[in-house]
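Nothing in this text is a laboratory measurement; each read-out follows from the coordinates by a stated rule. Computed from a prediction, not measured in an experiment: that's the story for all the values here. Cβ atoms are built from the backbone, for glycine too; each structure is taken alone.
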Structure I
Amino acid sequence: MAKKSKPASRKAVKNAPAKKKAVKSKAKAKPAKPVSVEAMLKKAYEPARLAMIYHPFYEGKIEITPKCCVRDFNDFAIWYTPGVAESCKAINKDKELSYTHTNRWNTVAVVSDGTRVLGLGDIGPEAGMPVMEGKSLLFKYLGGVDAYPLCLGTKDPEEIINTVKLLQPSLGGVNLEDISQPKCFYILERLRKECEIPVWHDDQQGTGTIVAAGAVNAAKMVGKKPSQMKAVFIGAGAANIAISRIMQVSGFKWENMIMCDSKGTLHPGREEVKAEFKEKWFMCENSNKERVVGTSQDAMKGADIVVAASKPGPGTIKPEWIKGMANDSIVFATANPIPEIWPWEAKEAGAKIVATGRSDFPNQVNNSLGFPGIFRGTLDVRARTISDTMCLAAVLEIAKTAEDKGLTEEYIVPTMDEWEVFPREAAAVGRAAIKEGIARVKLSRQELYEKAESIIRRARNQTKYLMKGRYIPPPPKA
């Protein structure tokens, strides 16, 4: 039996296992060497080129592997008939035992109808599969969660809702993905009310969590208080609606926000959205206290921060719009695969801090920093839902993890390779669920951290050993 490690102190758990020496949060990043626009563009498009080589080579990104011992064929009498009948009978008497006798406790379905995939729009469930597989890969590698892509051959909200409800006995949670608005709001609202397992829409809650974490730290870097900052949102889809909500919970104010859709700013005069888009109408009534009527450029005048979740660029946001923002402005251009404005263009126009959704640029505000750790904590306490309180706990822990390392203008949130953010996040989310009274299992913060760390470490090491043994072969030369 492996030797049990000595429990860490609460302080150690809160900060572990960060090993880099923290620096002052106001520290300035070293000046980067000048890079040509051509070189930056080549770097930006390189992942797309390699994707067309690597995806067909591996014929998919995930597969099912055993997690139980198979010493010889006699073990199948335990794992399957006749031995398995005893587990079946036990679960029949107490359905909660399905969480301990099966992998349900760690199983999440990534559900999509393919109607709003990345920035590609309605491309269908088959074309959405590479994205959902990629999501499942991130779930496993970053959060130790066994996630499976389920792209549905229907666009009917009621059929999607019914399908998810029917799948509940096999799942510990559901991640809705790339479903068009406004039905994505309706589907999430119904499922959260009617399901016994947590259901979340990553394009809403996930995006909101990571952008809010970045916004909190960006505000620190420029010395502004969130409650006093003018925040403009370019795009009024599921992402920005949720981002505004989570940012509001994180300290920003509704009245200081202005949201823009393709027709301009949202305000009480936009009666046409009232019937079909109740989430937009909420913003019409509760934001834009100055009642700015006009374009995105009009809204951005004097803004402290702009969050774009709109049409992929470049060129969706113009440099001259940024020039009209307040001093030390913050720009989050989150569209994929190409941000609404290139980071270097935003910087040249006067932005102090620029973030995108891409991993090949500084300050990636990508959902991958949120959903693996949030689901890890949710599953470990068997929470009944994922609330905004749990999202806020994730926001603060993500922000604190980066702050512990030392904030700079090009480092406002952790990067995916700083794996300690995920168990820290899981512990914070789990404790928030327990305090809110929606968790079935109660564990201390230290217990949650240690459990998450162990599960995530196992997933990462498993991939490492499969690669080392060439069961996962190296990619072809490209």
Structure II
Amino acid sequence: MKRVEKWKWVLIILVFILMVLTSLPSAGLIKDEKIAKFFPGKVNLGLDLQGGTHVVFEADVEDLREKYAERNQELKKSDIEEAMARAMEILTNRIDKFGVTEPLIQRQGTDRIILELAGVKDPERVAEVVGKTAYLEFKLVSDINPAEYLDENGEPLPEKQIPAQLQLRYEKDEETGRRIPYLLVKDQVVPGATLTDAYVTTKNAEYVVGFRLNPEGAREFARITESNVGGRLAIVLDDVVVSAPRINSEIPSGEGVIEGGFTAQTARDLALILKTGALPVKLNIAEERTVGASLGRDSIRAGIKAIIIGFIAVIIFMMIYYGLSGFIADTALVFNLIIILGVLVLFNATLTLPGLAGIILTIGMSVDANVLIFERIREELKNNKSVGKAVENGFSRAFITILDANITTVITAVVLYNFGTGPIKGFAVTLMIGILASMFTALFVSRVIFQTFLARKNVTKLSI
């Protein structure tokens, strides 16, 4: 048999070194930060393995119906569907800026959205930041004293009707918890939809949220501030007054700040939700819980145990049944697992419990190709072919069968990934990586090892 081209071994060695070096930081084997920075990837654990936050949002359809009624419109089923689709898009944008890896966001029924964030252990903050409607308005404060229409508890008096052109809104005093009433002019408003940017800054050593408006909003903002110097402009978020600063002069730039006694975190959260836009429908929290990591630790332990047991069982079987050829297959299997881990790390993939199952399944499937090849080689040897010719024919004639079988499996995995949810996607990812890795190791690596072995010795008998 002719000698193996050097480039084949160079490729195998380079892939091996790359996968090993990529995997080491994730396994915690590289402690030096200067070295580890060259290998920034890691395997992220899913919600089922490391715990996290699970929140179910339910759309307030009645609130949406009331808004349509105010515009003398009837709420249709298509309107609800459109609002939910837009809500999904906004939630996705907020989560992307929230900095969570591989979140799960999916619809449940017609009016619910499920959100799962692995590694996040504060469901209340998630619900507050992600689910906030963030309907922002800038409204002029009326000169009329709201106390004329309120009782001692700050509630509207039944016998005194608030003028139709005004609306009652409150600001919460964070120190005392008292509600401060305001009467706002309905038609003197700059909608938050004109906002183009929001950011955290400081004013008088306190955190505030800066904002910029588009040209349309800036013109309206300038008009209202110019004609109402000395008055007050309320910044209203989700029908709650955040602050009501006095207008000292015209503001033509369309830029300003929102003050509200923010901390650095609450200022960042508000800037985040303002930048992603207002939700088209109010989302109420139907369920929220923190998923503990204890189940995850048990699952990881059980999964790793299953991988080790399955790996050892396959290795022993292949060596007993196929002898030295089985040892070559086992070498390819070890390489296969290294490639799977390396690719998961390289692409910052998220490993779930079904993903572990996918790895375990890959262990069994990865030797299928070798079994097909070895059985072909056995048939060639029974037909009195030389060892070298039998090996070449075995690999060549088994290739199409192996390719067909693996392509159908990859297609199935692609379908699962595109149409499945988080855990199913995790299974599909590890299955795809495992199948592609097994094809490389079985059809290329094993063949190169056989060719190298047969080229260096005058082999007349093969242990298979």
Structure III
Amino acid sequence: MLRVANVQGFWGDSMDAPARTVRRQPNLDYMTLDYLAEVSMSILAVQRERDPNAGYARDFVDVVKSLIPAWQSGAKVKVISSAGGLNPNGCAQACIQALQEGGCTGMKVGVVSGDDIVSLVRSDFTENPTADYPNLEDGASIRTVLDRLVTANAYFGAAPIVEALRMGANIVVTGRVADPSLTVAPTVFHYGWDWTDYDCLAGAVVAGHLIECGAQITGGISTEWLDVSDPANMGYPIAEMHEDGSCVITKPEGTGGVVNERTVKEQLLYEIGDPAKYITPDATASLFSLEVREEAPNRVRVSGARGIAPPHTYKVSATYRDGFWAQGQITVFGRDAVAKANRCGAVIFERVRQAGYDLQRTSVECLGSGACAPGIVPEPRDGLETVLRISAADTRREAVERFTKEIAPLVTNGPQGVTGYAAGRPLVHPVFGYWPCLIDKSRVQPRVNIYDV
């Protein structure tokens, strides 16, 4: 049996979860840490523009530091993470330095790179007149945003991670990889599966999908979250992987949260698209044959996955500059609070218009009045307070800057009961659009490097 835990479901997850998990479960074989949502690459691109040595999730270096005592005490757990972002080699070097400074030597750090294809995409339009990279959502050509393109990264599968493990890596740092592949890789390496063992691979894909979001499967965002025990000490998930591709989802003893049939099924349906064809670079899995069975408290067995060959393409996550945005908030208290807040929003946008700017995108939300779920939550008849959340986006930075200057005046020339402007004038932020597309696998070659600590 192979024990794989996921201890980071996104960039910003609990920094204490990795060290806490290995203390509670010292017999772990691997820990995976997923840092890259679709927008993450854009954030990293902005950071890299300011500092060429940036471009990776720096939080991961602190996680590595927190694990040094466990490794020095004899823990054998290996770590696989997508924290490398746009600069996996830079991330690896920072980790090596942290390990050396902490006196944790004799380890190997593997790096998987090559997923950054933004230069390839740009050059294609110079060398290949038929290049297109159509958007998977609307079919539009990437030519329409080529001059604003910021990032383009192919979602690698498990194969290059397996290669790094075969080369002796204790820590593997990657750029963009498919989330389940972080779990598929150590399972393939451990059991020696062939890349055509599609049912086994599909089982590992399902396991990776189940644990990829960390505590979501141990009670986080559960339908019955109010009944979850000790959420302040939520345990993170462990997949006990078996040679036939089945797994048991569990969590460390003595931790909060819960693993049961409901939490597993809720996570199983999270972000899957077609349940008959859950597509990853490693295998295309069908969820229809799965059996989910609660065999003991906090132990759920998942078996019966069926798989077929993966597509010959990688999904590409590209981002492009799409203008600027800002958002501000004020609190309105007293009779007719919602009506007053809505009128405040109209006043702000009218003043921006009088200054010469018709904002391209705007939003007015009166929080507490059903604004978070319009048409679903009935609007209260008599709200005595609301928070006005007002937003604007435009391709012109000056238009958004003008918008940010029109909120504060409502403190004295708006309705009675305006308060809560303590945060000050909103900041203007860049907007990044998302461009999903495909590229043939033969055109992208993963690179694997190993560094000694």
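For structures I, II, III, calculate distance in nm of label points 7 Å out along Cα→Cβ at positions 49 and 345 and state which one comes out highest. Please list the in-between numbers first.
Numbers: I: 2.1; II: 1.4; III: 2.9.
Top value of distance in nm of label points 7 Å out along Cα→Cβ at positions 49 and 345 goes to structure III.
If helix-only ellipticity at 222 nm (-39500 (n - 2.57) for each DSSP H run of 4 or more, over all residues; to 500) is computed to be -8500, which of I, II, III is the source?
Details: I: -13500; II: -17500; III: -8500.
Working through the options, I get structure III.
Distance in nm of label points 7 Å out along Cα→Cβ at positions 129 and 425 was computed and gave 2.0; which structure, I, II, III, did it come from? The value was obtained from structure II. I have 32.2, 109 for Rg and Dmax of the Cα atoms in Å, calculated from one of the structures I, II, III. Which structure is it? Computing Rg and Dmax of the Cα atoms in Å on every structure in I, II, III gives 32.2, 109 only for II.
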